[in-house]
Structure P
Amino acid sequence: MVDIEGFILLGGASSRMGTDKARLDLGGKPFVKRIADALFHVSSSVSVVGARDSTNDWHLPNVSDVYAKWGALGGLHAALSACKSEWAAVVACDLPFVSGELFVRLASLRDGFDSVVPIQDNGYLQPLCALYRKTSCVEAAKSLIESGERRPRRLLEHIKARLVTASELSTLNGAQLFFVNINTVEDYEQAKKAVISDG
C-alpha cells in the first residue's frame, strides 16, 4: 500500500526493563524486527523514531524527535512530521506481537476517517498501534504539544477517529496477544512463554 509509511516508536529509557526493549529477542528476532516485518505488509517503508545512532543496527531509517523528550505524543508527532505518504502506521516498540494481518485489517477501515485506533478487551485505547492521516493529524499533534499535552489519546479528541473494537479483530490469528505490552522483566518472561506455546 503505497500511501502508508510505517514508524516504530523506540520510546524512553526502558527503566523498568533495565535494558533497551527494542533490542529484546522474541522467537529469534528483536522486537523492532518483528514489528517491522508486520508493518511491511502494508508499507514499503519502515522507519524507527528516536534511535540513538549507536543503537540503530536494524538497517532502518531513523527519524529524530522534533520535540525532544516529549514522550509518546512527541514520538507520534515526529513520525507524522517525517511521513511523506498520506498515512502513517505508528507502533510502539514494546508491542512485539502485532501482525501483518492486524495492519491490513486496520488499513481496510480508513475510508472517511483521520485515524484508525484499536480498542482492547478492557476498553483501553491503543493510539500507539494505529494509523493516522498525516494532513489531519500532524498539526493537531503539534498544537497539543505546544499546549503542554503529552498523552497521545488526547489527539483522538481532535480528529475523526475510527475506533476498532476487540471483536472486530478477534478472528485474526494471534489477536489475544496483539496488545500485550512488554515493560518489565516479568512481562518479557511471559512473552517468551507465549511464543513457545504458540509455536
Structure Q
Amino acid sequence: MNAVFDIARLQSRMGTVAGFAVMLLGVLAVISPHISGITVTTVIAVLMMAAGITMTVFAFKAESFGPGLLQFLFGGISIVAGVAVLMQPVIGMFTLTGILIAYLLVDGAFTIFSGIQGRNGPGWGWVIVSGIASIVLGILLWRQWPASGMFAVGLIVGIRLIFSGWSIAMLGVFGDAAVEDVARDVARQQKAAS
C-alpha cells in the first residue's frame, strides 16, 4: 500500500514542478513577447505544413477523383501557407494577431449573449464580465494595430502559460495534500484494526 502512496506523491510533486516550469516559460514569453510570438508562429507554420502533407497523402488514397482532388487542393494550399508563414514569421504574427482580434470580439459577443440567456443560473454575471473583458482586449489590440502585431501573440501565450502553470502547480499541491490525508487515514485504520 505504501508503494501506491509513494507513486501518487511522486506524481503530485512532479505535477507541481511541471506547473512551475510552465509558469517560468510563461514569464519568459511575457518578458520577450516578440521572440515567443515568432516561436508560436513558427510552430503553427510547421503544423500547417504537416496538415497539408497529410491531406495530400490522403488525396492519393481517396476513392474517387472528386474528393481526392479537393483534398489535394486543400493540402497544397496548407503546405504553401505554412511555407509562406515559415519564410515570413513576422507577417504571420501580424496575421495571427488579426485573427486573434476577430476571435476576441466574436467570442466576447457570444459570451455576453450566453451570460444574458443564462441570467437565472449561478455565476451568470461572471460570464458577462468575461465576455466584456474579451471585447475590451480585442478593441485594445485593434486600436494598437499594427504595433500590437509585434507583441500580442507572444504576450497572450505567455499569460496563458502563467495561468495554466499555476493551475497545474496547485493541482499538484492539492493532490499531494490529499494523498497525505488518505495515507494518514489508512495508517490510522490499520493501527486501530491491529
Structure R
Amino acid sequence: MVDAESSTVCVYCASSARCAPEYYAAAARLGRLLAEDGWSIVYGGSRIGSMGALADGALAAGGRVIGVLPELLRRLEIAHERLTQLHIVEDMRTRKAQMLAMSRAVVALPGGLGTFEELLEALTLKKLGAYSGPIVIVNTRGYFAPLFSMLESSIAEAFLDESHRALWRIVETPDDARDVLRDACD
C-alpha cells in the first residue's frame, strides 16, 4: 500500500472510442490495480475510450479518481460524471501542469497526440529536474515500440545521454506497472 498523504498517480491515456479492445481492458485493469493498492488517480477527465475504462476500473474497486478537463474539451470529450472530483480548467497547458503537480508518479498508456505530448513533457521535466517521480510506460500490444526506437536513436546520435534511459521504465502490462510503482514509491 502507498502512503495516503502522497498517493496520487497521473495516468496519461486516450479518449478514442475506436481502438482495439485490449487497450480498454488494460486501462480498466490498471485503474483497478491502482485503486486496490490505495493510489488515487488523476487523469484527463473523460468518460470515453481508455480514459473512461481507467476511471471505471478504479471506481469499481472503490478508488479515488480526479479528472482534469479543459473547458474546450468538456464539450468534445464528455466529462465522466461519477468521478471523485472533476476540475474544469482553462486550457491544455493548465491541465498538464495540474495533473503532473498533483502526482507522485506517472503511468502512460497507449494514446494519440495528447498522450504523446503529455508523456514527452513529463520526460523533459524529469530530465531537467523539475519532476522527480517515476515515469512508467505500458507497452500494450507493442504500441510504444516506435517511440522506444526513437529514444534509442536519440541516445545513439548523442541528443540524449546513456544515463537518460533512467528517466522512464518500460513495462508490458498494468500488473508490471503496479510492481514498478510499488518498488519506486514504497
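Quick note: the coordinates plus some simple rules give every number you see, no bench work behind them. This one's a predicted model, so the numbers in the text were calculated from it and none came from an experiment.
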From the coordinates of one of P, Q, R, Cα extents along the principal axes in Å came out at 42, 39, 31; that one is structure P
Candidates P, Q, R; helix-only ellipticity at 222 nm (-39500 (n - 2.57) for each DSSP H run of 4 or more, over all residues; to 500) computed = -9000; producing structure is P
